Structure 1
Amino acid sequence: MHFSDIPVLVLWLAAAVSTAVFAVTWGSWMTGKLRRAVYYAIAGMALFGVATHYGRNMPLGEVLFLYSLAMLALALGVLGRREELTRLAEAVKRDPKSPDNKMSTGATVQIVVAGLVVIGAGTWFLST
């Protein structure tokens, strides 16, 4: 199967599902302003996709595919870290300037690895 064989409707569905997964995995542990930031991130990524489609003349299918990959990578990056991230969000809410407000090394590595794996797999898929 080649990338060009995938109907755009399926890519729209993938974009919708990956957006929902991102919103649930990130929004579930955030509160207040941080939760709103999740929705702003979704809107910002969607606007970036629209700008890429029209500005660079990138085919809609590729834009939707890359958007879905980005959402999926970010969602997988925090999977299983809800407790840690909830504590971090509460600590940031109490004292936003504290130097202790950092994700653990494991969480940071998980986000980076998830991003690299998903983007690598997507790049490979686009090139076949």
Structure 2
Amino acid sequence: MNYIPEIIIAALLVTGILIYYLNGHAYKKQKVRFLAKYRRARIKSLHFQDALSAYILRNNAKNEVFVEGLTYGEFLKQLQKHHSLYLSEKRYKKLRRSPLIIGKDIKAIEKQEARLSETEKKIATIKEQKSSA
């Protein structure tokens, strides 16, 4: 008997399953790393918002100049806006449930991390200026 078609189908099926398993496993690892990075950026953003809000309330500094052309209140609103657009819990849940376009989402998170690092530097500079004054 001629079993060539069955052998070809079985070989293709095994190859497909193998490729799916190998790529799926790597994708899951990448997704877990991405979601961890997202959570770290989200926590950092919330920390900065809390710290800035506490400073504003403690020193009644809403209208004081934070950096040239930007007050503490405006800066806090900016942080909150970017947080709600890019780092919200709703977005996290959506990313967790759906397949990711990894490259696009990683670039967006890297932009937010860069923005948060810049914020951290600004806050450190302001703290140094306040402590030396």
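We did not get these values from a lab; they are worked out from the coordinates using the rules stated. Bear in mind that the values here come from a model prediction, so they are computed numbers and not experimental data. Cβ atoms are built from the backbone, for glycine too; each structure is taken alone.
Among candidates 1, 2, the computation of FRET efficiency 1/(1 + (r/R0)^6) of positions 13 and 85 (r between Cβ atoms, R0 = 41 Å, to 0.05) that gave 0.40 used structure 2. A value of -30000 for helix-only ellipticity at 222 nm (-39500 (n - 2.57) for each DSSP H run of 4 or more, over all residues; to 500), calculated from one of 1, 2, originates in structure 2.
Looking at structures 1, 2, which one was semi-axes √(5λ) of the Cα gyration tensor in Å calculated from, given that it came out as 51, 12, 10? Intermediate values should be presented prior to the final figure.
Numbers: 1: 30, 16, 12; 2: 51, 12, 10.
Structure 2 accounts for this read-out.
One of 1, 2 was used to compute relative contact order in percent (Cα under 8 Å, 6 or more apart), and the result was 27. Which label is that? Structure of origin is 2.
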